[in-house]
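In what follows, structures are represented as structure tokens.
Computed from the coordinates by the stated procedures, all read-outs in this text should not be read as laboratory data. Keep in mind that what you see is a predicted model, and the values were worked out from it rather than measured. Cβ atoms are built from the backbone, for glycine too; each structure is taken alone.
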Structure 1
Amino acid sequence: MAQSECYSIRDLANISGQPETIVTGVVNFLNEYGFVKKMGTTEPLYRKSPIVISPTQSLNILECMVNK
């Protein structure tokens with residue numbers, strides 16, 4: 001996902017090869033924590049936010065959230 005490009009759930013499901021239900025859950029999580037930005041309401045589009053963290057940092061955040 002490029003920072004300036006916008007994607008729908010369907011776009012992301014097609015790109016990733018995953019079912020839309022799984023992609024929806026992941027995108028909702030990313031949106032909730034500010035990693036993507038939701039634009040629109042009828043058929044929302046998502047754009048990558050300027051937040052950039054490494055995969056290791058991502059795992060550390062998730063571990064902290066799970067262990068609360």
Structure 2
Amino acid sequence: MPYITVDVNLSDFSDEEILEEMFSRNLSDKLDSEEIELIEKIWQLRRSGLDYQKQLDELIYTVLGKLV
């Protein structure tokens with residue numbers, strides 16, 4: 001099955017848009033305390049203008065079980 005890869009920067013989306021998408025995919029009720037902690041850390045780093053790629057990769061792996 002063919003697929004398309006698209007590079008997306010999360011800063012292109014507002015926090016509200018990301019949360020809305022999570023809710024639409026029923027991901028909100030699947031978050032545990034570790035995942036919420038990672039999201040808060042990403043949010044803090046992003047607000048400070050610091051790199052949060054490592055934490056984002058960790059969150060993706062934790063939630064999806066896939067390496068980036």
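Some observations on this one:
- Answer label among 1, 2 for the case where helix-only ellipticity at 222 nm (-39500 (n - 2.57) for each DSSP H run of 4 or more, over all residues; to 500), calculated from the coordinates, equals -17000: 2
- Parent structure of the calculated result 4, 16, 23, 26, 18, 10, 3, 0, given that P(r) over Cα pairs in 5 Å bins from 0, in percent is the read-out and 1, 2 the choices: 1
- Relative contact order in percent (Cα under 8 Å, 6 or more apart) - structure with the largest value, from 1, 2: 1
- Parent structure of the calculated result 2.9, given that distance in nm of label points 7 Å out along Cα→Cβ at positions 21 and 53 is the read-out and 1, 2 the choices: 1
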